[in-house]
1. For which of the structures I, II, III does the calculation of helix-only ellipticity at 222 nm (-39500 (n - 2.57) for each DSSP H run of 4 or more, over all residues; to 500) return -8000?
2. Out of I, II, III, which has the highest value for distance in nm of label points 7 Å out along Cα→Cβ at positions 141 and 245?
3. Out of I, II, III, choose the structure whose coordinates give relative contact order in percent (Cα under 8 Å, 6 or more apart) equal to 28 when calculated.
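Readers should treat all values here as calculations from the given coordinates under stated rules, not as data from a laboratory. On a predicted model such as this, the values are computed, not experimentally measured, just so you know. Cβ atoms are built from the backbone, for glycine too; each structure is taken alone.
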Structure I
Amino acid sequence: MSTDHGRPGGPAEPESEQPAPRATAPSHAERCRTLAQQARTATLCTIARDPAGYPYGSLVTVAADPQGRLLLLLSALAEHTGNLKARPEASLLLAEPAQGRADPLALGRMTLLGPCRPLDPAEAAATRTRFLAAHPRAAHYVDFADFAFYRLDPASIRYVGGFGRMSWVDAGEYAAAEPDPLASDAAHILEHMNADHADAVLAYAKVLAGIKDATAATMTSVDRYGFELDVITPAGPRAARLAFDAPVSTTDEVRKAMVALARAARGPGA
């Protein structure tokens, strides 16, 4: 869990001769790329012309390109578009879906900061296809003369993944990271595990996470490296994370990994 509040680019750590440890959780860059891949709406903040200098927030629809840059289809009549024409500096706030979690501040979110400018015609053609795949209803107005595609090019990214998990993410690391391959199936996996395998989820918490006084447990997230649990104990709630033996990329691989962990939790002969 990272609590780094500093920006990237500080003094380099000494090189180690030891091999890099196997990842057991997504990096913040990977988490941000997954958020961008899933996002369909965002809060766009531009610099207002009137009253001058104030941040102006508005709801927009978005889609991500292969580098994780956010694409927008904006009307020339919108206040934020006029703001961008005057000053391109902008930010986009994206948050993960609640998926039944009661505390909105426990959700992952990121703010991308950078210039947001209209695309040239050569780029707009490919962007049109990508944007309509994410927003089919935009076909009703995408070709109107007063609409144009814009793109925010991230210069800096701030990630907050809930309490105690936050950092500035380097723009280069963000562009190079891969979205989680399970993102589109995660909600179904969580629903299935919590509804149909609550006993296994509790066993994960008690045995594998070592929370022996757990009375209930809920799986709150799953990704290629493992999953996270919200555990209820007599002393109050606790959080835990368990890693798969190896990264997974399909629902069938998740199922096999979950079965193996359940057997480990229940002991020989389970």
Structure II
Amino acid sequence: MQSSLRIAFIGGGNMAGALISGLVKKLASPTQIHVIDLNPDSLQSLVDRYGVSTCTSIETSPDAQLRDADMIVLAVKPQQLHTVAASLLPFVKNQLILSVAAGIRAADLSRWLGGYAKIVRAMPNTPAMIGLGMSGLYAMEAVSDQESTLAQNIMQAVGETLWVDQENMIDAVTAVSGSGPAYVFYFIEAMQEAAQQLGFNAEQARQLALATFNGAAQLAKQSDEAVSILRERVTSKGGTTYAALCRMDESLVKPAIHQAIQAAAQRGKELGDEFGQN
């Protein structure tokens, strides 16, 4: 653990909770973490689970908790960030700002903070809540190598990280891994429904789908071979898997997935344009 690290969270929802959980396990003690959120119930939950200090507003939070922080993590809804930035502006001195607010571009956040540019933007996903997240990271030029490492360490407390050199690639990260868990759940849901149509009960269908998906994902992760090779190994021509994949190809499943991810990336760009108009 880093004994001198001080982190302030603006927002105490699910993603903040996931990050705090990872931090207290790997990187910091609860006494090093301060959380500000309007919802007292959310704050009480964080106090009960982790023992962090809390406050219900930026204005009434002890100055030192913000001014002396090494990092301020912005974990609020994107619609709230412009207002939050205005309240935070008097307290920003030399801290690294880590934003996990979806859709808000670093340049717009910098503008709302009066040109302050020590900002890293992160796009995590919901498996971060169990320490298996995937986060894309982008740093503005004013961020030092040491600060980039700090941001990476924070996000790696809840999973894996991938840096991108251009911020527009965060929209692509959002489309692939940010929204990706929903695609996986969608496919698992379809597998469960198909299993029930074949005669399994709901519990059996869930077990079959989840164990299959988890095992295949772990095999792909641990193998040095491309997933296309792994797929070919279980696809004997004329066999059951071959019949299933031929039907998927006939139904244009793969092109539909490509188009869906492109649509998500485009929507991410549109949301960035909309939010940045403030």
Structure III
Amino acid sequence: MVAIHYTDTGAAVRLGEVSRALTRAALTAMEAPSFHNTQPWRWHIDGERAELTADHRRRLPEDPDERQVTISCGAALHHALVVLAADGIGVEVNRCAQPRIPGPVAVLRYTGPVAREPRAERLRRAIAVRRTDQRGIADEPVPDATVRLLRAVAEDAGAHLHLLGGPEAADVTAPHARRAVITTAGDRPHDWLVAGEALSAVILNATAEGLATSAEACPPAAVPPWLRRSLPPGAGCPAALVRFGVAGRIGAVPKPPLRPAAEVIEVVAHSAS
């Protein structure tokens, strides 16, 4: 069992089934993509409530407003929600992102059992096999139906996925690779969290459909002119770039290392009576 920080380290502790489910979700969320593999999040689980907070110590110098931190936290949030949906655990989510201010980015409260979602189970399996794309991309196009799916899941998360065209978006090493940008309606902390959830949804669904993926940050101040020209009027604020293509048949690349779970997850475990 992965080591987790429990608030009560006595020999006998009481941890309810909901707490266990929330803890499993937090453990799996450690696999979420984050820019430069910073993994800038922490979880606090107490009974039927889980708080996701930003780990400000993991902020990079080039991210002064913690935009990238918040997007990464959104990806972790989506990963956790996938696991809970697959387990039939219903939760209410309060998104309350306020970068550089103490407090949670999101709060999950248990609302009762729900029907297990088969698609969520498929996405949970995708979490286990996802790799940052250092695999080759096959010499075959991404099916149109898959592109439509990725657009739809981004929309469901509250964002948009726009395919990029033109010579600047071409990949000479992988002609069938596609590049896209995730955009949001605004550029506020709530939008950054939404962008992270959309990024996770796109990457996991792409993985489930047999695609290799990679992502990178897309700060508004650094958006190149060619990318802005590729976006339709009113497309919104660019948040992340995504590259995807049918995965080549070569060995998987080892995953980047994860932080120790005890640094990331704190569980309130009351002494058993």
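1. Derived from the structure labelled I.
2. The maximum falls on structure I.
3. III
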